[in-house]
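Asker: The following blocks contain the structures, represented as structure tokens.
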Structure I
Amino acid sequence: MKIYIVGTGMDGRKTLTAEALEAVMSAEVLIGAKRMLEPFSGLGKRCFESWRYEEICAFIDDCGDSDTAVLMSGDCGFFSGAEKLSEMLRGRDVSIIPGIASPVYFCAKIKKPWKDMRFVDLHGKTANIVRSVCRAGYCFFLLGGGISPADVCARLREYGMGGITVHTGEDLGYPDERILTGTADDLASVSFGKLAVMVTENPGYERGVRFGIPDSEFIRGEVPMTKSEVRAVVMSKLGIGERDTVWDIGCGTGSVSVECALQCTDGTVWAVDKSAEACDLTRRNGIAFRCDNINVREGDISGVLPELPKPDAVFVGGASGRTAEIAEAAFRGGNSPRFVVTAVTLETLNEAVSALESRGMTAEVTQIAVTRTRKAGSHTMLAALNPVFIIEGKK
């Protein structure tokens, strides 16, 4: 029995490769979603309509020795079910036949290169839309489910990027194919169908990842803020990856939340504070720095932390004497995140060290004393900031 997993391109007709057509014609059984099977309904072959892996595998078991082609839209290597299905069919004679992926087809239509694009899957999912656009000159979004091109444009407008050029493609390869180009402002009110893709153009994309951002760039209020030099050291100790989940407990103005969000472009920052003003400032700074991957939660940690996903990194900038409780929540279920605390009092320092050591960790303490210059007439004076302890938990 031979099993082909076939990428059928956009519509299974015009964009079907010769190799894919040969596999379809030689197979005795065809499997796929209704849209995938329709182009071949007149061949008289046995067909099974399904996109569920378990059903497909069970049906293949019932096919005996019949050669079978499982039809996938686009290309088998681009956000396709082929990866999981081939794993479930391990041990069988399986061949994967590539097709024409939607970015290849769409970029040819809009005459744009796709080699340097950032690809984001929003097909029935959520993702960091604004962060992705900020990090790439061209960004391709595979849409569908509950997120339309208009929703993406509305998010861009919310974060001050309404002037970004966007290209939208709907029902690619079909007779009613529609391709529109405009700004996010222009297309935010346009209605689109479910089969859609989008490309954004951002010539002013971020060429690098910032940290230790000057304090003056943040929207300030009456709540405390971790200063630039301290933030730079904190970020180096947190070691945040692109897909990490980060907790910022006692987020204050959100300066650390922003710095973390800039690091984890494909991850999420959960900013927590009991102060309504702090939460509002964090949201405003998140918008100012175009970080739609910051989720703000206002409330007491005892009620908020159990609801958050397990973190890869935790920063505690305002523990209010509850570092042990934060650590307990962060390390639940055998989780082992990177854990960093800042303290300006000896009592908080002692509490943080005790909380980490009780988790079987070594508390490595760094003390920072920052001195900045300021002008006093024709002279330059030295102005010292309060010393800060940075406590890092290590296994």
Structure II
Amino acid sequence: MSRTLLLLAALSTASSLPAATGLKTTARLEAGREPVRIVCVGDSITGIYYHTGSRRAYPELLELALRRLYPRAELTVFNAGLSGDSTTGALVRLDRDVIARQPHLVTVMFGMNDVVKIPLADFQRNLREICARVRQAGAEVLLCTQNTVTETEARPSARLAEYTQAIRDLAREDSIGLVDVHASFAALQAAQPEAWSLLSSDEIHPGMHGHRRFASAIAEAISGKAISLADVGPPTPSLPHTFARLREGKPVKVLAMPPLDQIIAPALRQIYPQAEVTVTSWPTDGRTMAQLEASAKEVRAQAMDLVLIAIPPQATAENPAKYQWHYNWIMNWSLNFGPPSWDVVALPPSTISPQLNADEQELDQLARVLIAGKDLPTLSRSSGDRAPLAALLATWLAAQPLTSP
């Protein structure tokens, strides 16, 4: 097994966390006779943003996990994450975004922005008030610690640890359930730092691998049962925005790396023969990963309908860690900051060039893990497949659901 696959296997094994005992919400889920509403409130780590592919985050995966555990339950999980928010902001919007949903259970995950702008004593006081108001409204509370981070001047790990401990102390003092995902991230970071790095999308935000870990831990705290989400692929349909425009007879603008820039329009017209498709090429020839990342910063301003990322195996970086960093940011910059306004698909190098040397094969495995960590749809070749890329793309597009199931 390759080094990258060994690291990926480590991501599928979350540290066991203690269950939140005696939750009425758990009994309600088990009974399956009445609706259950859960609200997850937090900052950008909770909300739907670029770092998890702009289509979902751990609250959406939590609903999926709980539906697996309680197939008879009538369940809705609301995502109340807001970029840049802190406990101070949460108090202002708590009635509107949380209590108005009439939740049975509220998960609360703050700290990453409080570290930067809210004094520790105020943070804990705000957090206590959030929990008290939620309880007064008749809902149960689970406090969640956040992930560990790549240390920066703004967010030193020692300071984040102080805020994390404040969450633990409040949970103990006020008898509130605690999901200590920070401990799970820290354990992996200490034991396998390279595997831990694959949880991240940037310095502070986890990607979808990290959000699977969040969702599994919270679901385990609620249910007392371990559950893996390692098999959860990207959301479907893969191209909701693009196919909606094509169905409506609207023009579609595509930004595509070679050779997709030459074959995407004919492939789309096999499905929609009258499609008006305009393709802009995103050059890759002779460019390093750093140069491709720099060019990716221009993607959001181009207002495309579909972005196709196909980094060739010849794109180089100083080392695998730099390759990982640049690859993540090429995808990050290609996605809308918040909920999606366009579609993004990423293809690993082996789909573009099926014959790779040993070093390129290792980077190809890494690219596949990173694409999955961004929750993006992808087109991959099976081992030994040498079919022309145009045929592969046409077949893949034809197999995609055109609308949500």
Structure III
Amino acid sequence: MAKFTKATSIGDWLNQRLALDKVEKVMASEYWIPKNINFLWAMGMVLAITFGLLLVSGIFLLMYYQPNVDLAFDSVNYTIMQEVGFGWLWRHVHAVAASVIFLIIYIHMLTGIYYGSYKQGREMIWISGMLLFVTFSAEAFSGYMLPWGQMSYWAGMVITNLFSAGSLELNGVVEWIRGDYVPGQAFLNRFFMLHVLLLPLAIIGLIGIHFAALRIPHVNNQEGEEIDFEVESKKYLDGDAKNSKVIRFGNDFMAKDMFVVAIFLTFFFYLVFWQYGFAMDPVNFDTADGLVTPAHIYPEWYFLWSYEILRPFGKDVGLIAFAVAQVIFFTLPFLDRSPNVAPANRRGYFAIWFWLMVVDLIVLTAMGKLPPEGIFSIIGEVSAYVFFALWIALPIITTYEKKL
């Protein structure tokens, strides 16, 4: 049994029982970060702040939202937006954060790919991050259902139809998910529960796993340099911080993090007050009607690239292509056969692969918003083929990459 001494303060009393000093060291003052990293490594903190904004704004919206097919639309567009004091602000914050968080996620992912932050002992950092991406995607989709507008209803109809598995016609699975033949009260109840309880809990748990995975191999750096953290941290603690290659996470790196966060929040609240329209589809300001199909059904912008991969192919091939696109990024640490942990600009053909992938994802996103007809259909189909060709080429070009 642990020996407890007489506490001289509340902090001392808590420290003896919760080991607050040890937690502070593990999480901050003895969590070492490479000195040579740029502002892109602050995206994790920006994501945490944005997730916090989603949680807080979601709680305020939950006070007035009615998860009922007859009341949901008016509770959002009339009660919250017009009757509740500053209800419009909380809805704008929630909508903008739900969209912007995916922009930050994609920047975070592409930064990890560019600098090789998934290699040599950091595989679990990447895999836990991808699990977070999938969970955030499910959270965003479930939230998109809740306003119960036209695009909510029909996007829910289209996405849940994917679970019929093409020619297998597993319609019973679709009905089980919806709780009915078409989206209705049971459907809304289920996605409400997922959005406000189950998925947020999963996200919080995965954030903990993601951060824990960072603690062992430590984060990568922009030069790809392998740092002996034990030696460099000792040098720092011995008073030679200037020549040490590491800094503390607590206070040292956090100061840089907070500077980036401050810039981000300036941009974020500019969008909230003046440019919030991009985060709210105009079609969704019409109440859900199962008898009136929108002229063009499409998901939010952050799903468009994978939606476009689905469209050019037949029903069965399209579903397989869509499913592969959802999981292929998980395999990146194993498809990249290069021994080098270095930024893409020093890795020859990999740099070309990276920028082709970025351009292709942008083209797929643009085509996913447009009707699949004429030249748009051709461009979308070619881009989908390029996407898979790039992943097939990755293990080949990295196998023959010269060791730096």
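Asker: With relative contact order in percent (Cα under 8 Å, 6 or more apart) computed per structure, which member of I, II, III shows the largest figure?
Answerer: Top value of relative contact order in percent (Cα under 8 Å, 6 or more apart) goes to structure III.
Asker: State the single structure among I, II, III that was used to calculate Kirkwood radius over Cα pairs in Å, for residues 65-216 alone, giving 17.5.
Answerer: Structure III accounts for this read-out.
Asker: Name the one structure among I, II, III that mean count of other Cβ atoms within 10 Å over residues 49-56 of 14.8 was derived from.
Answerer: I
Asker: Where does the value -8000 come from, among I, II, III, when helix-only ellipticity at 222 nm (-39500 (n - 2.57) for each DSSP H run of 4 or more, over all residues; to 500) is the thing being computed?
Answerer: Going through each structure in turn, the value belongs to I.
Each value in this text was obtained by applying a stated rule to the coordinates, not by laboratory testing. Just so it is clear, the model here is predicted, and its values are computed rather than measured. Cβ atoms are built from the backbone, for glycine too; each structure is taken alone.
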